[in-house]
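Participant: Right after this note come the structures.
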Structure 1
Amino acid sequence: MDSSVIDLSKYRLDTAKGDLKAARLLFDATEFRSSVNRSYYAIFHALRAVLALDGFDSSKHSGIISYFNLNYVKTDVFSREISKIISSAYRLREKADTVINSISEYLDKKYTE
């Protein structure tokens with residue numbers, strides 16, 4: 001395997017580990033929304049570390065998740081439980097962002113009244 005592919009995979013895994021460490025620190029500081037966000041990105045970068053070995057990437061998070069599920073979960077390289085965790089993290093991140101964005105829009109309007 002090409003060393004540049006391995007280096008990319010290692011870089012992405014290191015990024016994932018850094019995000020997970022940040023998520024734990026944020027959680028301990030009761031910064032739960034940010035902790036959820038960093039937790040999701042830890043998973044996302046870990047997935048991209050695996051997919052780098054296939055030479056696959058996608059500009060869409062759903063593309064990364066779909067490829068991983070098709071090529072690694074459905075072939076029993078990784079368990080279905082991991083797929084469920086990935087889906088839950090993705091939904092939680094989206095929900096947290098949606099709530100914060102909605103409240104922010106509401107407050108922006110209130111601030112200008």
Structure 2
Amino acid sequence: MLYTFDIETPDELCAILASNAKRRRLERNLSRKALSSMSGVPTSTITKWEQHHTISLQAFVAIAKALDYSEDIKKLLSSPQYSTMEELETINRNKNRKRGTNEINQRS
């Protein structure tokens with residue numbers, strides 16, 4: 001039997017991303033002001049993100065790009081995730097869809 005403990009909330013995931021970015025910034029010996037200059041994201045936005053984990057997607061991508069994570073950002077959501085053959089079959093059936101349906105399928 002396989003147990004998964006994937007219980008991160010969106011807020012927890014945002015906190016992890018903020019912490020990781022701060023760690024990468026400090027590893028490069030960059031101040032928030034320097035990262036702001038490199039990314040075009042205001043220093044106050046970087047401070048708010050590191051402390052309160054709130055940021056726009058646009059600002060997040062700009063910071064990630066400034067820290068040389070463009071390729072990682074491009075890979076995010078680039079391939080389908082599935083845990084059963086049924087999910088994989090559904091993904092393959094729907095590859096070329098232009099619209100979704102109103103059905104909600106819960107992953108186990």
Structure 3
Amino acid sequence: MGKMLYIEAKVVEDKPGILAKIAQILADNQANISALTTGIEGIIPTEVKPKTIRLLVHLVENNDENIEKLTQELKKIKEINIIAIRKPTSIDVVNLKYGLETVIASETEF
């Protein structure tokens with residue numbers, strides 16, 4: 001039986017093809033994307049934080065060696081910083097389902 005993994009990454013250099021690179025690595029490692037969200041954090045144009053990519057993936061082969069290989073290959077993508085690769089929590093699933101992002105703004109920004 002396969003295993004579900006939650007993957008979160010920050011985009012550090014916004015270039016075309018980032019999601020394609022991630023999808024190819026997942027396919028090469030026999031992982032299927034179950035859920036995917038992308039977005040930005042913040043609402044003030046000059047203070048927008050990098051995009052966040054969140055994925056819920058299903059690994060066909062569930063062993064530590066495959067997870068480590070997948071992790072190392074994702075970390076080679078220069079345009080992103082991997083924040084988390086772990087077993088998904090209930091909060092992760094809700095965030096993915098509803099595409100929730102955290103927005104922090106002070107009253108003076110409005």
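Participant: For which of the structures 1, 2, 3 does the calculation of relative contact order in percent (Cα under 8 Å, 6 or more apart) return 41?
Facilitator: Clearly, the read-out refers to 3.
Participant: One of 1, 2, 3 was used to compute helix-only ellipticity at 222 nm (-39500 (n - 2.57) for each DSSP H run of 4 or more, over all residues; to 500), and the answer was -8500. Which one was it? Don't skip to the answer; put the middle values down first.
Facilitator: Values: 1: -27000; 2: -16500; 3: -8500.
Going label by label, the one that fits is 3.
Participant: A value of 18.0, 50 was derived for Rg and Dmax of the Cα atoms in Å; which structure in 1, 2, 3 was it taken from? Could you put the intermediate results ahead of the total?
Facilitator: On the way: 1: 16.7, 61; 2: 18.0, 50; 3: 15.1, 52.
Derived from the structure labelled 2.
Since every read-out is calculated from the coordinates, none of them should be taken as a lab result. All figures in this text were calculated on a predicted structure; none of them were measured in a lab.
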